[in-house]
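Quick heads-up: structures coming right below.
Read-outs throughout are calculated quantities, based only on the coordinates presented, and are distinct from any laboratory measurement. Note that this is a predicted model, so its numbers are computed, not measured. Cβ atoms are built from the backbone, for glycine too; each structure is taken alone.
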Structure I
Amino acid sequence: MSAEAAALTELSFTVSGRVARPVAEVYEAVADPAQLSRYFATGGARGRLETGATATWDFADFPGEFPVQVAEADPPRRIVIRWDGDATTSADGATTTTFEFEPIDDGARTLVTITESSWQATADGAKSAFGNCEGWTGMLAALKAWVEHGINLRDGFYK
């Protein structure tokens with residue numbers, strides 16, 4: 001085993017995508033539960049993503065409410081949430097997800113970057129991390145389709 005592999009103690013990932021709308025509009029599509037319910041939390045999102053708030057997300061295709069604790073919200077640039085995960089390294093069993101919104105192309109478009117951590121460097125941790133990576137990548141595509149074209153990509157995608 002290489003020294004680099006031996007040093008791996010936790011798993012995390014980062015995904016990003018570009019949305020052809022100004023940063024404030026893209027930020028609102030994530031922070032506002034009414035909009036989030038239209039393309040991502042299709043079973044309903046309750047609670048605005050504001051510092052200190054606990055929101056809930058329900059997915060019509062994966063029923064059950066997921067509590068989402070908002071550790072930080074800095075409109076229109078950053079949202080940090082914590083929510084339960086499997087095989088995590090945190091004492092409370094939660095992962096940390098950071099959304100960053102960066103204006104590009106003179107503000108005409110927004111680069112959205114999502115980073116989530118931290119899972120155990122185990123097979124179970126990898127399975128959970130890869131699953132969430134798939135989910136956030138899908139969320140970015142759905143966000144783009146919704147904000148740019150008013151289309152809900154998630155409808156019928158998973159079930």
Structure II
Amino acid sequence: MTTTRSATVTVVGDREIHIVRQFDGPRELVWKAYTTPELVRRWWHANRGEMTVCEIDLRVGGTWRYAMVAPGFGEVAFHGEYREIVPNERLVSTEAYEGIPDADANAALDTLTLTETGGRTTLTIVVEHATKEGRDMHVESGMEDGLQDAFDLLEQVARAES
């Protein structure tokens with residue numbers, strides 16, 4: 001399955017989701033918008049609710065937690081731990097959806113890379129789930145619609161920081 005709007009979302013093998021999106025701007029600005037709490041608050045909600053928590057302890061072993069209240073769904077929250085950080089280039093962290101049992105045991109591993117060519121930044125995220133079932137639940141959750149809208153907002157935030 002491959003769909004394309006502003007980002008391309010592709011299911012690879014039994015456990016991975018690959019996400020690729022180009023941004024009009026340097027990777028330093030995309031990184032800043034992706035890792036700075038007050039900036040994340042401006043895009044992560046994807047216009048689907050009010051972001052109530054945005055905690056980022058950006059260091060290896062540090063944690064992050066995002067939560068929002070979405071009409072008709074109540075609180076939607078995710079958290080994880082940073083495993084690898086190369087500023088402006090690479091970010092590896094776990095991602096656990098708090099709405100499922102054993103969220104941490106079922107956490108995905110997200111590897112984000114940023115590459116820049118000619119002032120444009122390509123953001124690539126490989127989301128690796130422990131099981132095919134976890135990957136399928138993620139895809140079937142409607143994540144792509146929210147992701148597309150969130151990334152449109154992320155680009156606006158990154159541009160505003162230039």
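One of I, II was used to compute Rg and Dmax of the Cα atoms in Å, and the answer was 14.8, 45. Which one was it? List each step's numbers first, then the result.
Working: I: 15.9, 49; II: 14.8, 45.
Source structure: II.
If you line up I, II by distance in nm of label points 7 Å out along Cα→Cβ at positions 16 and 56, the top spot, with the largest value, goes to I.
Work out which structure the value 18.9 belongs to, where mean count of other Cβ atoms within 10 Å over residues 96-103 was derived from one of I, II.
Derived from I, not from the others.
Work out which structure the value -7000 belongs to, where helix-only ellipticity at 222 nm (-39500 (n - 2.57) for each DSSP H run of 4 or more, over all residues; to 500) was derived from one of I, II. It traces back to II.
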